Each structure stands twice: as structure tokens, then as C-alpha cells.
Structure I
Amino acid sequence: MTYNVDLPEIIPIFPLPGALLLPRSRLPLHLFEPRYLAMLDDTLKTPGRLIGMVQPNKVPGRDGGTGLHTIGCVGRVTQFSETEDGRYMITLSGLSRFRVVEEVEGFTPYRRAKVSWSGFERDMGPVDSDPGFDRDRFMNLLSRYFQARELQTDWESLREAEDELLINSLSMLLGFEPEDKQALLEAPSLSTRRETLVTLIEYTLRGGDDEGVMQ
């Protein structure tokens with residue numbers, strides 16, 4: 001699903017390690033800290049209802065001093081519900097990646113950033129495709145991964161899912177390290193993201209051995 005939303009220059013940002021949002025994908029979130037409850041309250045008053053997901057960057061000197069990775073993804077709040085004790089369950093629908101230009105100082109308890117949308121125009125377009133996707137080979141690899149991790153899934157739904165939905169959903173849900181999630185986010189195309197995903201799965205199956213990774 002696509003949304004006709006104006007992308008502003010300044011957005012609220014939610015730094016959350018390991019949480020990956022991709023364009024045309026959905027991310028459920030549980031908000032309970034007061035600053036993020038305030039962020040949601042302010043967000044719901046805006047026409048776009050946008051929140052930028054961005055991962056903290058633990059590598060010194062690579063983030064311009066913001067403590068954040070340069071690239072994140074903005075989502076529109078499409079579902080939300082309040083619990084009896086004042087927490088919120090929300091769903092963000094991914095719209096577009098962005099590049100953090102600088103953090104904006106202000107009086108809000110949550111962080112905000114000036115961002116650039118340049119270079120990510122395809123994110124707001126139609127569903128992406130992966131012409132070189134060998135689905136049978138990929139599903140065999142995925143089966144090995146799930147067996148090794150003792151995970152269960154609906155294999156029929158996975159086999160029937162469109163390429164983008166399959167690759168993006170697995171990128172968001174599988175238990176990779178935050179830096180690996182960032183690499184999946186920054187992949188310039190669906191094909192590149194699939195190749196990165198395969199590399200990470202192979203790496204995991206080999207117990208962290210870099211040799212023999214399937215390309």
C-alpha cells in the first residue's frame with residue numbers, strides 16, 4: 001500500500017537498536033517511555049503522522065556526533081491502541097528511507113532531525129522486483145536456517161509471498177545484529193538486499209565463519 005504523504009524536512013526520530021523498518025513494510029512497536037508517548041501524541045496531531053526509525057551507531061567518528069546511523073526509514077502511524085495503563089501499541093507503515101543531515105535542538109523530550117530524501121525516490125514508488133531471485137534455492141537455505149535455530153513458520157505463506165514482501169519481512173524479523181540490520185536497510189535495491197540476506201544466513205549457519213558464503 002502506498003500513501004500520498006508530503007515528506008517534511010524535519011521529523012521526529014526514534015532510535016531503537018535492532019528495529020528495522022523498510023519501505024512498504026510494517027513494523028509493530030510498543031511505546032511506554034514518557035518521551036515516546038509525547039512523540040506519538042505530537043505525531044498524531046500532524047497530517048502525515050510520521051516517525052523516523054533510525055538505529056544508534058556505536059562506532060565512534062562515523063555519525064557526525066549524533067550517535068545515530070546516517071540512514072533511517074520513516075513510517076506513517078497507521079494503527080494505534082492504548083492499554084489500560086497508558087502504553088501504546090502502534091504500527092508504522094514504511095514510506096521512504098532518509099539521510100540524517102543534522103539533529104535539531106528544541107524543547108521536545110524526544111529527538112528530531114533535519115533529513116534529506118534525495119536518492120531514495122524509488123522508495124515511494126511501486127513494489128520492487130528481483131529478476132535474479134532463485135526462490136527454490138533460497139527456500140532451501142531458509143529451511144536450513146529455521147531448522148538450525150529451531151524456528152517455526154508458515155511455509156505455505158512464505159512460498160506464496162511476493163519477492164519484496166518475502167525479502168523485506170525476513171530482513172526485519174530474523175535475529176541479526178543491529179549492524180547487519182543496517183546493512184539490509186542501506187541495500188540500494190531488492191536484489192542487493194536479498195544478496196545481503198543470503199550472506200547473513202550463510203554466515204549464521206557456518207557459526208560466524210566467513211569462508212564459503214554463497215553469493
Structure II
Amino acid sequence: MQTIAVIDYGMGNLHSVGKALEHVGSARVQITSDPQLIRDADRIVLPGVGAIRDCMAEMERHKLLDVIQEVSQDRPFLGICVGMQALLESSEENGGVTGLGLFPGHVRAFGTQLYEGEQHLKVPHMGWNGVSHSLPHPMWHGIPDQARFYFVHSYYVDADNQRQVAGRCQYGVEFAAALADGPRFAVQFHPEKSHTHGLQLLQNFVAWDGRW
């Protein structure tokens with residue numbers, strides 16, 4: 001049986017992610033901070049909630065930074081929410097934080113003057129929003145273009161390499177809602193909270209061989 005390691009560094013919605021993965025596939029799900037168990041897993045999920053500085057500090061404290069760099073290169077790897085933002089080069093949050101640099105680009109603040117037309121938008125961006133597919137990718141199998149997913153974030157990904165942007169979303173600005181590079185796929189939204197389409201994305205992850 002395949003194993004999926006959900007990386008536990010104390011900053012993720014681990015119970016919901018783990019239960020959703022168990023629901024959609026036959027793989028064995030391990031919620032763990034053990035570097036060896038993570039290295040031994042067939043698939044890796046990096047979730048995250050909260051402030052990026054705390055997330056990066058906890059990854060470092062658990063000696064996971066090198067492990068994440070390693071396992072994201074040779075097997076299906078999924079980053080979720082702050083777990084996606086941590087894969088970028090840097091974030092403006094907390095006065096500036098260095099990320100893992102697995103995707104070129106930076107995480108920007110929405111700011112307070114955010115508008116759609118004349119409508120002032122609240123920050124954080126919280127709730128359902130449509131995601132447009134900008135790359136054909138196996139992770140979008142069975143998910144229609146502009147399907148709605150659940151977001152909760154005050155910072156957004158500004159990707160340097162537009163060829164790695166697999167999905168886009170609009171909230172005052174257009175931002176990268178999904179990134180893809182080799183076996184890595186990362187999403188700003190929470191698939192575990194996104195009902196049918198979110199479960200489909202997780203099911204696609206369980207079935208994906210890491211190629212596209």
C-alpha cells in the first residue's frame with residue numbers, strides 16, 4: 001500500500017487534511033514530523049496555516065527544511081495554503097521572511113486598499129472563489145475551469161515564472177492560486193474544505209504519478 005506523509009510541524013490543519021486523503025484513496029496516511037518516515041513515503045503533503053515566520057521557524061526546529069527540499073524533487077508533492085507560500089523565495093509577511101525557494105517568486109500582501117470596481121474588498125480573502133486553469137495538468141482531472149474553492153489568506157503568491165502557474169484567481173489583483181513544476185503542485189486554497197472539487201483534487205493527487 002502506498003503511504004502519504006502529511007508533514008506535521010505544528011502549523012497545519014492536519015486532522016482535516018489527513019481525513020480527506022483517507023476518504024478519497026486507499027493509501028496509508030501518516031501525519032508525522034519524523035524525517036525518515038517522510039523520506040520513506042510515496043507522496044508528501046505540506047499543509048500550513050498561520051504566520052509564515054512561525055511556519056519556517058517550526059520547519060527549521062524540526063529539521064525539515066532539507067527533507068522538504070529533497071522529497072519534493074522525486075515524488076508527488078502537494079503544498080497547501082501557507083505550505084504553498086513557504087515554497088516561494090520570500091514573503092512580505094512579518095517584515096520579510098525567506099522561504100524555501102522551490103518556486104521563483106514572492107508572497108505579497110493584499111494591503112488594505114483592495115477593490116473590484118468600486119467595491120472595497122475585505123482582507124483576509126476568505127470564502128469561495130473561482131480558479132481558472134492556466135495549465136493542463138493531471139491534478140485538474142475532473143475539475144471544471146472556474147471551479148470554486150475555499151480560500152483563507154491575507155497574502156498572495158506573485159510568481160516569477162508564469163509557465164509554472166497552473167491556476168489563477170482574482171481578488172482585487174490576479175494571483176497564482178496553483179503552481180506546478182515537475183512532481184510539485186501547490187495550491188493557495190484549502191482542498192480539504194472545498195467539498196466536491198477539493199476532494200477531486202486530493203483524489204487526483206493520490207492517483208498522480210508526478211509527471212505531466
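Data for the structure
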read-out: Test item: Cα extents along the principal axes in Å, for residues 53-100 alone calculated as 33, 20, 15, pick one of I, II; value: II
read-out: Highest-scoring label, criterion being percent of Cα pairs over 25 Å apart, among I, II; value: I
read-out: Value 1.4, calculated as distance in nm of label points 7 Å out along Cα→Cβ at positions 77 and 109, assigned to which of I, II; value: I
read-out: Value 0.95, calculated as FRET efficiency 1/(1 + (r/R0)^6) of positions 85 and 141 (r between Cβ atoms, R0 = 41 Å, to 0.05), assigned to which of I, II; value: II
read-out: Structure responsible for 2.3, with distance in nm of label points 7 Å out along Cα→Cβ at positions 69 and 125 calculated and labels I, II on offer; value: I
read-out: For helix-only ellipticity at 222 nm (-39500 (n - 2.57) for each DSSP H run of 4 or more, over all residues; to 500) computed as -9500, the structure of I, II it came from; value: I
read-out: Test item: FRET efficiency 1/(1 + (r/R0)^6) of positions 13 and 149 (r between Cβ atoms, R0 = 30 Å, to 0.05) calculated as 0.45, pick one of I, II; value: I
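Every number here is computed from the coordinates shown, using simple stated rules; none is lab data. Remember, predicted model here, so these are calculated numbers, not experimental data. Cβ atoms are built from the backbone, for glycine too; each structure is taken alone.
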